[in-house]
Each structure stands twice: as structure tokens, then as C-alpha cells.
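Chemist: Next up: the structures, one after another.
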Structure I
Amino acid sequence: MRNPVLKRRKVRAFIIIGILLLMLYGKNLLERQSFRSISSTFTEVYNDRLVVEGHIFKISEKLFKIQKLVDHCDLTYDYSRVIEEISNHEKEILAIVAEFEATNLTDQEATYLSDFKRIIQNDLNIKNYNLLYTDSSGVNTDQVKVYDQKITRAQQDLDNLSKIQLEEGEKLISKAKVLINRSQIWAQFEVALLIIMVVVMFLLLFRKSEASDQEMI
């Protein structure tokens, strides 16, 4: 007749193994979610921070070119088409700004970017070359100073946006580190569960063999 004690032990062992398997399954679900979060975080670092920093650099270059044209820095340059050139640079800047706006913006980013866009669209939208230069008086120094002040403010907005990229990038990297450390802890937990499962199975088989030997005696 079968040993009832062995039967109870076997049932308990299978219950324990079942619980451990459920825990492993739950751990794997959490691990998948963690990997998705890590992947999403690094994607955000690239798309919303590194790429955006490249946008800011391109905008700064074009803003510098606008300032050179406004200030008439190159005496040998033909300024007959300067308004058209400034307008083209501004269109290119606004196209990059549109890409910037499509990213995941913080409230601060949205504020600085909105102010920058307004300066480009309104304050630097030069319609008449006489605002910059006339044959009788040369460069309109007072008006050029006004434009320079607007350009300086626009550059400050870009500098602030660049600082935000660094700060937000550091936050995302810290988040990724936390997720990676959590994954390492879960991996150690999985190893511990597997060891426990092996021990339980070993005890089940060992006790079963021992009980069978005793019954034979």
C-alpha cells in the first residue's frame, strides 16, 4: 500500500514547484516590461535629446549667419539680396523648429521654443532693406542694434534649450540605470528560485526513493 506520508509530501512539493513556476512567469513578465522601458528610455534619449541638440546647433549656425547679414560684417559682400537671404535662413530655421516641436517637450522647452519662434517670425521678419541700410547714411546703426538685441534673446532661448537637453538627458540615463539595476536584481531572484526548485525536486525524488527502499525491506 502506498505510503500516505509520501503522497502528502509529493503533493506539497508539486504545490511549491507550481508556486515557484508562477513566480518565475511573473518575473519574466516584469522583465519584459522592464526591457521595454529601457528600450523606450534610450530611444527617448536619442530622439528627444541627442537629435534635438543637433537641431539647436543647426539653428544657432543659421542665426549667426542672419546676424552677420544684419550687421553687414563682410564689406566685400553683395548685400543686394540680403533680405531674401535672411528670409531663406528664417524659413530653414522654422522648418527645424517644426521638427523640434514634434518631439516630447517639457513645459520649459515649450516656453523657450515658443518665444524663440515668435522672435524669428515677428521681430526678425525684415521686409525692407532700408531698415538696415541706406545709401545716404549707410548702415542704420540704431535699427541694427534692435535686431541684434532680438538675436541675442533668441540665442539665449537656444542656450536654455540646450541646457534642458543636458538635464533631461541625465535624468533619462539615471532612469535607465535604475531599470538595469532592477533587472539585475530580478535575474538574481530568478537564480534563487531555480535553486529552490532544484532542491525541492531533489528532496522529492530522494524521499521517494528512500521510502520505496524502506517498503521493500
Structure II
Amino acid sequence: MKVLVTAGATREPIDAVRFLSNVSSGATGAAIAEHLAVSGHEVTLLHGEGSVRASAGGIICGAFGSTAQLAARLESALCSGGFDAVVHAAAVADYRPETTHAGKLSSYADALALRLVPTPKLLPLLKSWAPQPPRVLGFKLTAGADAAERAAAVGKLFAGGGADAVVHNDMDELGSAGAGRTFRVYRAGDSAAATHAIGVPALCAWIESWVRLG
């Protein structure tokens, strides 16, 4: 199967040297890409600048900075056709500075004000960019959410369209080692998680099965 994986954080530029970003390291996405490649799939990995890189051979890699750059890379890759599945694990910024300043802002200003505007949601667009729409797995991160809040957050992702399944985890669990982190897997129409994958290796195994069997 031919699979497109995204991983890591976007960087939304403030000026020529500063940007807004988030805590994603891209490690989970890189692990997914490696597991799929070792399992015999044809994998393309789009990763954030500065994120963890996949080390397995045979993976086609490309870097992105901003959300706009990621969108352009995704559209270009998907328009070429042939992808059976997209694993969209990248941590895409919800907001970006309205204006990017040329050069470097002064380091001595008493205060700086940034106006932030929403970035486009990429998940609902992925199928529309492909001649033959692939199956799409999205990711949702919450922070300190209870079960009802988690389900509501995942439901909003499905309501936005474009996802066939969603993997959820919570910031409160990110301190756990990769082997102990809980990932909750939802399929479209689920009111509760259909699967609990304990640890990154278990998540990778579930995703490989999902890619292979649907």
C-alpha cells in the first residue's frame, strides 16, 4: 500500500528569525512511518522542520515549515494520485500571525503585539486533493480533558469532514514513556473509542492493520 504520513509541528513565522510553534516533536509520526516502511508499505513522510526524522530506509521524506507550506506539499503529493491512505499526525497550528515582518524585529522594544488569525483546517481538504480519495486517519490532542470532553473534541473533528478514523490522546498523558501512553482510536460514527492502543508500538501496529485491511 502507498501511504502518506505527516509528523511534527508547523512553524508560523513572526519575522525572519522568530516563529510560533507547539510542543510536537514528530516522534510518533516518524515511528509510524518507520513501522509502515518496515512492514512493506511505500511510505512518504512530510515532517516539520526540526522534528524527529525517520531512520528506516526507503521512506521518501520532505520538510515543511508553515501550515501554508504543509498544505502545498500535501496538495502536490495527493494530486499526483496513488495514495491508499493518509496518516495525518502533524501538529498543525490553529493560528498564525496576521502579518509576517520582513527582517528581524527589534530586541529592545518595550512591548510587541501580535494579531493572530486562524489557519485553514487541512484534514477536511485531503480527500478533495486526490483523484481517488484515500482513507484518512486524523489525530486529536486535548489537554486535561475528561471522557466527555475528549469525545466531544473527536466528534468535532469528524463533523469537519474528511476523516475515516481519529486517534486521540491527552497532554496529561504525554509525560508517560512511549510504551505507556494511551491512544484512543475512534471510527466515524463511534460515540466511544473502539480501540485503546497502549504505547507507540501498539499504535503503530494498529495503524498498519488499518492501512492493510481498512
Structure III
Amino acid sequence: MNFKLRGTNVIGIEILTDNKSFDIDTLKNFILEKRQLLRGSRFIISVEDRILTKEEILELKQFLENVEELTFCGFKTNIKENREICISLGIPCDLSEMELEKEKERAETEEIKFIKRTLRSGDKVTSTGDLVILGDVNPGAEVEAGGNVYVMGSLRGTVKAGIGKSEAEIRALYFEAPRLEICNQEKIFDRKESYINFRARVKSGNLKIEFSKKGR
């Protein structure tokens, strides 16, 4: 088998496949063999250079959601068609499901900032535009953005998005923060509340919370 595992169970474990190694039944068997190693992980499947069918994506999603040891968080891919199918099915795929809203006009002065690390207690990052964090936001860390905030890991710190805007969103693979603020609207969460594939957005003046399921 040519599958490779990458990452840690703190941020997430990614299984890498390509056009030659991808086979659903073989992939399923590989995951079942490794499930004790992967126990408690947030899990992502990376598919490079191969176009998946809608049926293949749904089959993998349903299979992974029934593997109790894992928390399935979506796909990564370099194929546009795969991303489009995942988005149409409401399945996170790379940053595309968390992509910038194309219809929203942005000033040329706004930035898109990528943070490629975990933010720890005492850290604070800001962006005049969108902020993408390729890691966790730990308790005690602060995130503020004039645009959207996307966290490709756990969000447990303080986050504020859409500063001075009427529409914005916050997304995270795993959410367990005490509060958030979007477009000057605040939402308080119970300490025991946690969510997987979390999305909070303000549109037309309304704050809406969406998620695939509650965490364990």
C-alpha cells in the first residue's frame, strides 16, 4: 500500500493518496488496520491528481463517520472538480469549503494573512482582512480580523471577526471556545459545548451557528 500518514492528533492526521494508490476498499482496510494508532484524531483524507466521483466521496464520508476512533474532518485535494463536489455536499475540502466569499468585494488595502503555527496563551494575531490559521488557537490566545477567520485545527481561544463589517464568518474544524464575536454580535457558549466542522456567520444582520456534529 502506498498510503502515507502525516501530522499529529493535536492538529489532525492526514492520509495522503494519489492517482496510483487510491482504491476505496484498500483505503478502508488501511484505516481499519491503523484505527488504534489514529484513536482520538481529527482525520483528513488528501487525494492528489485523481478525480473522485460523488459516490466515492459519499462512500468514504459515510465509512469514516462510522469509525468510532476517528473524527472525520473532510478532504484535501488539488483537483477543482473534487472541491466542487465536496462543497455541493457540504463536506469540508482543503481551504475551498472555507474559501473567501467570491461575491464579497474587498478593498485593495485588505490583507489575507496565513498563520502556520499553533497560537498559545498570550499570543495575539490581527488582520485587516481574512485570517487563516493552519494550527490550533489555544485558550488565552486572541484572534481579531476585519474579515473572516478560518482555523484549520481547534479553536479554544478568543476570536473576533468582521470588525467594522456587516457580514463575516468564523470556521474551525473543532470549536470549544467560551465566546466569539462577529460584526459586533457576541455569542457565549457553555464550557462543555464543543463542535466539529463549526461555522458561525452573520448575514443580513442575523448570527447563525452551523456544525456537522457536537464533539465528544
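Chemist: Comparing I, II, III, where is distance in nm of label points 7 Å out along Cα→Cβ at positions 89 and 113 highest?
Modeler: Numbers: I: 2.3; II: 4.1; III: 3.6.
The maximum falls on structure II.
Chemist: Here's a follow-up. Comparing I, II, III, where is FRET efficiency 1/(1 + (r/R0)^6) of positions 17 and 57 (r between Cβ atoms, R0 = 35 Å, to 0.05) highest? Before the final figure, lay out the partial values.
Modeler: Values: I: 0.05; II: 0.50; III: 1.00.
Structure III gives the largest value of FRET efficiency 1/(1 + (r/R0)^6) of positions 17 and 57 (r between Cβ atoms, R0 = 35 Å, to 0.05) among I, II, III.
Chemist: Determine which structure produced the value 1.30 for Cα Rg over 2.2 N^0.38 Å, for residues 153-192 alone, calculated from the coordinates; the candidates are I, II, III. Walk me through the numbers before you get to the answer.
Modeler: Working: I: 1.96; II: 1.30; III: 1.14.
Traced to structure II.
Chemist: To which of I, II, III does the computed value 2.7 (distance in nm of label points 7 Å out along Cα→Cβ at positions 25 and 129) belong?
Modeler: Comparing all candidates, it corresponds to II.
Chemist: Here relative contact order in percent (Cα under 8 Å, 6 or more apart) has been calculated and equals 19, so which of I, II, III was it run on?
Modeler: Numbers: I: 37; II: 19; III: 11.
Of the structures listed, the value fits II.
Chemist: Oh, and also: For the read-out helix-only ellipticity at 222 nm (-39500 (n - 2.57) for each DSSP H run of 4 or more, over all residues; to 500), a value of -28500 was computed from one structure; give its label from I, II, III. It would help to have the intermediate numbers written out before the result.
Modeler: Working: I: -28500; II: -7500; III: -4500.
Structure of origin is I.
Chemist: Among the shown structures I, II, III, from which was the value 19.5 of mean count of other Cβ atoms within 10 Å over residues 73-80 calculated? Don't jump to the answer; show the numbers that get you there.
Modeler: Values: I: 8.9; II: 16.1; III: 19.5.
Going label by label, the one that fits is III.
Readers should treat all values here as calculations from the given coordinates under stated rules, not as data from a laboratory. What you see is a predicted model, and the numbers here were worked out from it, not measured in a lab. Cβ atoms are built from the backbone, for glycine too; each structure is taken alone.
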